[in-house]
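Below you'll find a set of structures to go through.
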Structure 1
Amino acid sequence: WWIGDHIKDGKHHLNFDEFSNYRIAKQYKKLDECIDELKEGGMPLDSYNLIHKDAVLTDTEKQALINWCAGIRDSIKAKYPADSLVIKRKK
């Protein structure tokens, strides 16, 4: 159940199965968040790495993921107007 909760929580934050259904502003924000988490060492979670030693990312793997996220984010930025990339707060 513990692992199931981690997976469920992770998918709540970002689910690549549903990523293409996200509004463009949410896609852009989630890619930024992924980059930040990778740079800060937040992904994968330490608790996940304790169980799955082979899931520990090397610096090269982290950089590859950062580059991948940044590439998609930058292609979104080039395609859409800047104001469409901001999540608007509901009043």
Structure 2
Amino acid sequence: WFGNYDKLAMTRILLEEVFQTDIDQAQDQIIFCGDSPNDAPMFSFFQNSVGVANVLDYTDKLEHQPSWLTTKPASAGFVELAAAILDAHSNA
């Protein structure tokens, strides 16, 4: 492994180089969903951070907690989040 990278550093590069998006300016327009301790930098940075329920297994290992939690774990938690976003969008 070379370098000192984490998900946030690589997401910053991806958004800038591929999508020409300044992550700092778009921070409040992005939702991040995660499930493990290596997601802590993303939970800390994005105000719209969501942990699927099984992230609770790592509460004592997370430097930063997500802003919201789903009630379901793993992929079912992601489906729950996606359904909530679609529902909110259709009711807007």
Structures 1, 2, by relative contact order in percent (Cα under 8 Å, 6 or more apart): label with the highest value: 1
helix-only ellipticity at 222 nm (-39500 (n - 2.57) for each DSSP H run of 4 or more, over all residues; to 500) from the coordinates reads -20000; which among 1, 2: 1
Winner on distance in nm of label points 7 Å out along Cα→Cβ at positions 13 and 61 once structures 1, 2 are ranked, highest first: 2
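Here, each number is a calculation from the coordinates, and none is a lab measurement. Note that the coordinates shown come from a computational prediction; the quantities given were computed from them, not determined experimentally. Cβ atoms are built from the backbone, for glycine too; each structure is taken alone.
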